[in-house]
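Just below sit the structures, each encoded as structure tokens.
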Structure P
Amino acid sequence: MGIIDAYENAEFRNRISVIATLVKLSLADGVLDENEMKIITRVARDYGLLDPDDILYIIKNYEKYSLEPTYNYDERIEQLYNLTKIIYADGKIDKNELKILKNAIVALGFPPKNVDVIYETAVGLIVDEADLEEFNKAIKKVNK
């Protein structure tokens, strides 16, 4: 199944939108570095995109996709984890990346009133190298 055919499936469309947002965050500082590319590739493979041409297509066309939230709360947290992880992949966080991340938090379906606390918690956890399980628990705690 090619990427264009798969885009008709809502779940796969959501996954493509997450990968495209990872690319957008990576390019916010003007550079897609090796660590960011590793995260994009890992997430793409986790989502079933195994063809490097499909990943390259998303990288070249990332602006065509808007972030679409999934209905599963734990999946949204995992997506937030990956999005937050990519902004710190190069060891620094750019102002543009933070702006995009805040917008992504809302796009993922988290309440706008909780954006700042979720954002601060997520970034702090990634800087402290929290794993997905720790990240999940902490985000659930602050997003009550």
Structure Q
Amino acid sequence: MNLVKKRQDLIDNIETIEGYLTGKSKKDKDWTLDRIVNAEKLVIYKVNGNNHFAPYDFLALKSNSIAEHDEGIAEFEPKKVRGIVTSIVGNSFINETTEDRYTEYLKRLSKKPPKIARVFWRIKDERGKNYNLKRE
């Protein structure tokens, strides 16, 4: 497995995450929801104008999948994974507004956030606007 190198690599993985959430496989959806709910480090993006969140370590592996994630991410030092995500999308941040948006997102997924500290990154599009994935 390789780490991502550019924003499009992250976007490809965002599309994979969204596919798991909306796909027919309950097992894939449950795996993805578990990662989103329990992640301490998340990337925020939009889908059709609504805030969505993905675990940053899933996004960090190029062309990632459920089958490859758990084994593949173990190859890399957490500091290196964090560094690559930061180099592509900018510095991480912590704020109450984003935490509230995360809680709202989980409510839409019928989940509650655990009481853990979280760090966020926001992915932007090529114009510097918040990335917004268009889905039907």
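Please treat every number below as a calculation from the coordinates, not as lab data. As the structure is a computational prediction, the values presented were derived from the model and not from experiment. Cβ atoms are built from the backbone, for glycine too; each structure is taken alone.
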Give the label, chosen from P, Q, of the structure having the highest value of relative contact order in percent (Cα under 8 Å, 6 or more apart).
Q
Which of P, Q yields -14500 [helix-only ellipticity at 222 nm (-39500 (n - 2.57) for each DSSP H run of 4 or more, over all residues; to 500), calculated]
Q
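A value of 23, 16, 8 was derived for semi-axes √(5λ) of the Cα gyration tensor in Å, for residues 53-108 alone; which structure in P, Q was it taken from?
Numbers: P: 18, 18, 12; Q: 23, 16, 8.
Corresponding structure: Q.
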Check the numbers for FRET efficiency 1/(1 + (r/R0)^6) of positions 13 and 93 (r between Cβ atoms, R0 = 30 Å, to 0.05) across P, Q and tell me which is largest.
Q
